[in-house]
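Take a look at the structures below.
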Structure P
Amino acid sequence: MLNVGDCVIYGSHGLCKVRDILVPAFLEKGNEKQYYMMVSAVDAGSVIYVPVEGAEDKVRDVMSADDAEELICEIEDVDELDLPDGKKAEPEITGIIKRNIADEMMSLVKSLHKIKAMREAEGKKFAALNEKYLNMAEKLLYTEMAFSLKTEKETIKDRVIEVLSGLPLETI
């Protein structure tokens, strides 16, 4: 069971802090269950209610500082995703974002950055859909990593982009 003040990762909501454990007023009489009231660090002001029962299957611990550092230092070794072109990639990408598992998210970020770099090198635009998912993945991943490393999200983004920019296009 989680405690008030705990920080966890809750799927595509990302980093959340348990603010309270309560029976919400919106439940019908006779159907009262305890819920975690969580606030999202990713979407400021967003409040999420998660039933206590079964929550352990929906939340995970925040990565450790060591894991966050390792993820950045070993970006070159992170597997790239073989994403289909265009809208065909959407189900795979949304599945990764919903699961929000750090190493999968880094694979997605790395793969989308490669696609973006290759498109720019060819003088082409990066698809708006890919841009949307890249921003989403970065927001979720970098917020968690910044929390673990006690730094700012932009600092993490700058570090990751610096490493990715230093890789040859064939290996990004």
Structure Q
Amino acid sequence: MSNDAIVLLREDHKEVRRLFREYRGLAGGDGRGGDRARRETVEKIVEALTVHTYLEDELVYPRIRQEVPGFAADMDRAKEEHHVADLLCEELSRMSPDDEGYDAKTAVLIDAVERHIEEEEGTWFPKVRAAFGRKELREMGERMQAVRETAPRRPLGAGMLHRIADALEG
């Protein structure tokens, strides 16, 4: 497996999309495809997204902002999209499949993340690959793999990750 940061991010996207398909298959038309199976799949989605957004927010986006001219507004928007996903993940982690709105909230999360992935893969990744050399992307990927082991797996509450990072910096 390549250590290239973009390859690693695409692999994360592939896994998240697989989990989305799994959830859709379980939710079906009536949303009752087995509460336990739906809950377990949502827990996997929450974990995968929590790790992925942490890696992007803490390692990838700051580097892109620093190195790619004109990408600051895109990175601001991406961080806000992550914030929304974090909020939805945090809410879902406190819910049960039999709670009103569980399937609807999961569907909103899936739709938002799918749009975000399309933007990253279709627009941002090609620009990032053009701006960084292979060596830089491999180094960033190696750092991502190292940090992945200690990245949060569960949402820490609305905005908590950013408050912790700010406190550590300040």
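Things worth noting here:
- Source structure (of P, Q) for helix-only ellipticity at 222 nm (-39500 (n - 2.57) for each DSSP H run of 4 or more, over all residues; to 500), computed value -24000: Q
- Of the structures P, Q, the one that 0.75 was derived from, the read-out being FRET efficiency 1/(1 + (r/R0)^6) of positions 8 and 24 (r between Cβ atoms, R0 = 30 Å, to 0.05): Q
- Structure responsible for 1.8, with distance in nm of label points 7 Å out along Cα→Cβ at positions 64 and 88 calculated and labels P, Q on offer: Q
- Highest-scoring label, criterion being distance in nm of label points 7 Å out along Cα→Cβ at positions 40 and 80, among P, Q: Q
- Among P, Q, structure where percent of Cα pairs over 30 Å apart as derived comes to 25: P
- Value 22, calculated as relative contact order in percent (Cα under 8 Å, 6 or more apart), assigned to which of P, Q: P
FYI, it's all coordinate maths here, none of it is from the lab. Everything quoted here is computed from the prediction, not taken from an experiment. Cβ atoms are built from the backbone, for glycine too; each structure is taken alone.
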